[in-house]
1. Looking just at distance in nm of label points 7 Å out along Cα→Cβ at positions 3 and 75, which of the labels P, Q belongs to the structure with the highest value?
2. From which structure (P, Q) was distance in nm of label points 7 Å out along Cα→Cβ at positions 35 and 59 calculated, if the value obtained is 3.9?
3. For which of the structures P, Q does the calculation of Cα extents along the principal axes in Å return 55, 23, 18?
4. Work out the source of -28500 here, i.e. which of P, Q gives that when helix-only ellipticity at 222 nm (-39500 (n - 2.57) for each DSSP H run of 4 or more, over all residues; to 500) is computed.
5. One of P, Q was used to compute relative contact order in percent (Cα under 8 Å, 6 or more apart), and the answer was 22. Which one was it?
6. One of P, Q was used to calculate FRET efficiency 1/(1 + (r/R0)^6) of positions 27 and 83 (r between Cβ atoms, R0 = 41 Å, to 0.05), giving 1.00; which?
7. Out of P, Q, which has the highest value for distance in nm of label points 7 Å out along Cα→Cβ at positions 43 and 67?
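A short reminder: the numbers here are calculations on the coordinates, not readings from a lab. Source: prediction; values computed, not measured. Cβ atoms are built from the backbone, for glycine too; each structure is taken alone.
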Structure P
Amino acid sequence: MPSSYIDRGIIKWAAFDALNGYHSMLKEMQHRLGKKAKPILSDDDYETLNRNIQEAIINQKEVELKYYNSGYIKTTYGTVKNLDFVSRIITLSTYEKILADDIVGIDILV
């Protein structure tokens, strides 16, 4: 005898959308659970960052810059326009300003 079961798919979860704030609470919880601590870089990592940023500035090469922001590692692309040594801020060609202390990785794109 063949089974007469028909899956209702997403419809069976529709009742949870009726609860006030359930969807936003679920998104907030997923966001909080994804957070991580800022990675600790070694002296060798800092040396590599320094070397890559110097090469990117001298040769005006595009970089992939990874930085820590509010519990997440984010990635951005661009060429380094300005490096402010006093306030320790790097400005990219996209006019993004990133604190040097938040940078966890710089890769030069070919």
Structure Q
Amino acid sequence: MALRLIRLVEALPRKRSTEVIGKQLIRCGTSVGANYRAACRAKSLPDLIAKLGIVEEEADECLYWIELLVEAGEVPENQVKSLMAETNEILAMTVASIKTLRHRKNNPKSQI
């Protein structure tokens, strides 16, 4: 996802607005992978949940910036449709993981 976002930003028209949005998009897009990697090395269940929460927030922010680019007419929706779908999948998997981990945290004897 991060590499695709970088390529998207590099292809944006050179305008003040797209440069600002592009910087935000690269920041949150690269943060998704970095924070997921940090989550894989979490020290505890609460730490894992917190780190995955950051992944969720950053992925959702990516969607916002991509949607804004589409709505502003800077990028055709069909050009970013698969990228948005991939980001939505990452977001859905992250949310499902967080829910499972919270359940496990609150019910340590249950099997999931």
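1. On the way: P: 4.0; Q: 1.7.
Ranking P, Q on distance in nm of label points 7 Å out along Cα→Cβ at positions 3 and 75, first place is P.
2. Source structure for this number: P.
3. Working: P: 73, 34, 28; Q: 55, 23, 18.
Derived from Q, not from the others.
4. This figure was derived from Q.
5. It was calculated from structure P.
6. Of the structures listed, the value fits Q.
7. Largest value of distance in nm of label points 7 Å out along Cα→Cβ at positions 43 and 67: Q.
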